[in-house]
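So, here come the structures, one by one.
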Structure I
């Protein structure tokens, strides 16, 4: 943890230890992310003000391959066909996302680091007008050239949980946090894993990393281990209060899951490892168009897309898929600060440096 010499000489009596720790944490997580073209900020702001996220998404999950080393019980990707998008097709999809309203793209899988051209994909993504996240669960995390890659990746999300059987990655977080990326842990919580959330959160806070605590979604063909929701909510919110700059699961996520209709939203999209777009959502397992040869913004303006969004709006299936229930919080003025707070220092420092 970053230490401030002023606190370790003549400490003012009016500064409590709690204030010291929180101030040090805020300074420690200050930015490591790039600045996008200002036109992108303006276009995103206009889309949000004029549309409110009802039509144009700001977040994209791009699954560049379905190949994975793991066979997690709560996942069904590994049970499907093994697909890896060709290099040139992957670059076409990235350019398509770059022309769209997308503000943040996450390279996922399967395991994205198993893609034979992942360097080319990351470099192309870096040159697009959106922030780049890489989500990985590889056990040999320290063996990759992060010193080279850190200039391309703004956010590194490491999936660590009992399902992946890779809890040893928590020991690697202090070393990984030295790199010029904002690092967070994504941990899928099954019913039997809930008791260990506090320990995992403390490890992340100590390492200067964030943590996303998300329940195991009930997918078709996967084992259903969704935790008891109310107790899960209580514990996550308690951890969020104790570690406000560490836990990034927003409060609004829980409220939206409890809604009978309209809890999830099309503010985020998922692109499959064959380039196709899941729409309106991944849970329904339907693919709309292929983004290798179909312009995303053109499709989103179509009547077919509007029909899909209406289906999502009236859906009563509270599946709990984090991506669809959490992302609307960034667009709601009342919920925005709670969702954005853990990242605020990262963006503020970057904009002024």
Structure II
């Protein structure tokens, strides 16, 4: 699929503008969303991706998502995972269980631990720094861990400034931050779906401070909450603006709201909606090099198709995942599955690390 410009429509002119290296505006984005030619949008996004990644690789990381606790006092309406401290099935994993999970990951060739939990009001800040030090003394593994909401909970329980919290986490062994909790970076939707969660500015502040301390982070997005197209575009522009400041977002990842077992009812976004949003995000967010496909929520086939709509990365093996699966998404792939899916898409499969350095070409 390659883009051939005929300049017959407003959308063609916008795509041509982007292919010429110009930056798109919010108004340009609105016109792209009004376009029903999914193939045209995908071809343009793929062209941009090919320019950034001419080697025709599609990458993935071998990692495990360890949810160290399910206790959370943020009570997001869209979450089926959280429990209160009083619930019978509330837990905090023991250190030994965490170490066992990490050892299993290392044994499978894993290089990254995505450790996230709820905003637990009863865990002191020292819990996190002590745990990181213990992990780093035992394992040579990248800790890509803790969402912005968890960081703000650490600020709250410790009484320390945000920068000091992040500095101490970094010094204890935190390597990079995942983009969890971004949802939609506009407070109209944020206040409706999660009244107690931080504002979009607070989410961005955590990433800005972490980035100024030398850490890389990722940016994420969840669609399907009933957000407006303008809110989606503001999300793109806010990520793009932050990337202009530091250049430390390694990747952009979007996925779809999973409504099962949550207090926020809704319809799952369609494959077309997901692929269209993916393509437009690649065209709008012009300064983030890597875009990840979300096969975990969309399934392997749609994840594979996302490689034709602006993605160059298939995310991770996700050896363990408990949050979106609690909301009804049960897709699983191991290394062999990912290699086969990537190869079937006409790409060269390659294992990467958290910072997108190539470790192995298959």
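For the set I, II, ranking by FRET efficiency 1/(1 + (r/R0)^6) of positions 139 and 227 (r between Cβ atoms, R0 = 25 Å, to 0.05) places I highest. Taking distance in nm of label points 7 Å out along Cα→Cβ at positions 219 and 299 as the criterion, the top structure among I, II is II, with the largest value. Structures I, II were compared on distance in nm of label points 7 Å out along Cα→Cβ at positions 51 and 315, and the highest value belongs to II.
Source structure of the calculated read-out (helix-only ellipticity at 222 nm (-39500 (n - 2.57) for each DSSP H run of 4 or more, over all residues; to 500), -10500) within I, II: I.
For distance in nm of label points 7 Å out along Cα→Cβ at positions 131 and 195, the calculated result is 3.6, so let me know which of I, II that is. For distance in nm of label points 7 Å out along Cα→Cβ at positions 131 and 195, the value 3.6 is produced by structure I.
As an exercise: mean count of other Cβ atoms within 10 Å over residues 83-90, calculated from one structure in I, II, equals 10.9. Which structure is it? Matching structure: II.
Read the figures in this text as sums done on the coordinates, not as results from a lab. Given the structure is predicted, the values throughout are model-derived calculations rather than measurements. Cβ atoms are built from the backbone, for glycine too; each structure is taken alone.
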